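Listed after this line are the structures, all set down as structure tokens.
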Structure 1
Amino acid sequence: MTVTAAVMPGPNEPIELREFADPVLEDGSILLQTIASEVCGTDVHLQQGRLDGVPYPIIPGHVSVGRILEMRNLTQDALGNELAIGDTVTFYDVHEICNSCYYCTIARQPNRCPSRRVYGITYSASDGLLGGLSQQIYLKPGVRVLKLPDEIDSDDLIGGGCGLFTGFAAVERSDLQMGDVVIVQGSGPVGLCAAAFASMRGAAIVIVIGAPKTRLDLALTLGADIVLSIEDKTTQCRLEKVNDITNGRGADVIIEASGNPNALPEGFSLLRDGGIYVIAGHFTDAGSCTINPHIDINCKHADVRGQWGTDFHHVASALRMLGKHNKQFPFRDIIGSRYKLKDAQKALDDVAALRVTKAIIDPN
């Protein structure tokens, strides 16, 4: 028997459907039937060739939900929950960190480990079913699997997708304090999820800057108190609005989740003296921008932090928060459209054109 998967042959090449042999399970491995896999902005960037070190052809899809079809000598997930055939699970897409290099052992930053591999990004299609845009996903021994809590289903998780975990990581990185005024730049999945987690963490006011209106309306259901459009408001108008809200000080915390270099000069102008600026939206190289080190950073005494990728604890903790708050913060509403596997290229095109907020592939 064979398994059908969507393959990205190379930069600027259309998605192809290819057949793969059923995997032979190793000891400690799991085979999933894919329930849903997201198409996110990173997948668009992968097709555009904007990420280095990608071993094309690949099976894209790095955040997925699946149902256990088979497993070999495993009885528990990464947190000790009992596993059984038929259980619905997700998994941490980063794999094969060495646990012995400087970044793993001293810096405690395993997302910087030079040996790390990522499902749907740095595994070649020749390595097997190691991406989510496939009827089945093979979880190699050591992949950290998490059983979905009873309180949520696959749509609750996949609605946020990788934005759920990245948004959580960005808020954690910000050291946001209860009562802070927070600005989130960007109203895509990362920005929407960051707004929700900022609200959960106790922000007094959450402001989301973005577009289009449909995404800003969604932000208001996911923790935003105020939304500011980049389509009908100028930078000066947004600055005046933020100054009105903060008595001229600016925001305590700003989370950049747009992936647009032009957001950064505006972000610095909206940040209060001594505020914290987390840049989380630039996972790939989208270009440069001009800032003034004296005015924007040093004189402002700004604390600027990057957040690249996620660690396992972000995934596990975000999942716990989702189980508690999913009714108050309906992440499933981020899902814009569902696609069959054969329509994976259309899903990528729709995400690139901002026609949908979150595109979901249902391979079966």
Structure 2
Amino acid sequence: MPNFIPLEIPIYMTATFLNPLPTGEPSISDRGTDLKYSREENPTVRALERSLADLDGFEDGLAFNSGMASISTLLLSKAREGILMGVDAYPTTVALALHLRGMGFRVKLVPIKEVVDAVSSEWGLIFVETVTNPMLRVPDLPSLSDRCEEKGVELAVDNTFASPVLLKPSKFASYSIQSATKYLAGHNDVIAGALTSDDVGELWEWRRRLGTILDPFRAFLVLRGLQTLELRVRRYSQTALEVAKFLEGCDLVEEVRYPGLNSHPDHRIARELFHGMYGGIITFIPKVDPERMFRHLRVVRPAPSLGAPASLISRPLTSASSLPPSLVKEMGISERTVRLSVGLEDPRIIIDDLKRALELARAPSQEGGVPSFISW
């Protein structure tokens, strides 16, 4: 028996476990499954899964090696039951849904504002994002949840943009998905995914067969990120609202989408759901060429992710390039659409950087050199 107790969860960096034990008894995880192979179960990963379930308000959880691994595992497990999905979603999720439909599974994509009316007993799973990526629509989750319960179908939500700080998905859904790469891990150094629910038994089997479990070292890093999750999300929300207000008043910006603005079409439902915090993502359309603007940024970094300590900016059209142009247009993504993930910098620094870049992008071309980001 060790004479020490670690304050942090140990990293069980092992592929296999002794099973049976020297006593002849089987080695059993707290889930009740045999603990013999880390592709199936690992104590470090289990510690993360219990923490995730507690944050989301569910009984159990599963950790995956990417956000898309968690989504693909869920959708594959439900594909034969029929999937109804909001088309206003992460383009790679939409692309996966289209591939499943191309393989012969029943999958239907509808605009987020039409999802509630489209729910019927012919669908086994309804899948929406609590804040859509990248156009930041907010579905009427209370109405959608009631409709799903009435029709006897399960609701799954991708809660990546809101995080459990803004929304407890267990209030509305049967399943919660998150890309733990983003706000949960929080340091832009981990690729991971999460799924929580009251019953993950069948999905555990799917994960075991697909081999999509998270490794113990990255599980440890996500656990580290969870310790500061609420502090970071609160700061992101405060900063994003300040930056969004600046962009809304800037004459070089055509349109701003942020759920915390009164001008947002879903501001009322966002206010009811998120209790005064609206997350760290702003989508806007500049009147200048986005690529020219990006080249003049010195603090905000052009990178296709979010939820990092540094502010990141990207063009959603790049991730949507594999989708049919008509569908991209229906999603509202244009060549000038820009997605900004605010970081932990002082909001005045972010605003000054954006203002400077917008103004320089408007000026006659004087291109040259590579941006020198002050935090590099």
Check the numbers for mean count of other Cβ atoms within 10 Å over residues 81-88 across 1, 2 and tell me which is largest. 2
When Rg/Rh (Cα atoms, Kirkwood Rh) is compared over structures 1, 2, which one is greatest? 2
Ranking 1, 2 by distance in nm of label points 7 Å out along Cα→Cβ at positions 65 and 305, the structure that comes out highest: 1
Candidates 1, 2; distance in nm of label points 7 Å out along Cα→Cβ at positions 33 and 281 computed = 3.9; producing structure is 1
FRET efficiency 1/(1 + (r/R0)^6) of positions 217 and 321 (r between Cβ atoms, R0 = 25 Å, to 0.05) from the coordinates reads 0.60; which among 1, 2: 1
For -7500 (helix-only ellipticity at 222 nm (-39500 (n - 2.57) for each DSSP H run of 4 or more, over all residues; to 500), calculated) the corresponding structure among 1, 2: 1
Assign the value 1.7, calculated as distance in nm of label points 7 Å out along Cα→Cβ at positions 97 and 113, to the correct structure from 1, 2. 2
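Bear in mind that the values in this text are calculations on the coordinates, not laboratory data. No experiment lies behind these values; they were computed from the predicted model shown. Cβ atoms are built from the backbone, for glycine too; each structure is taken alone.
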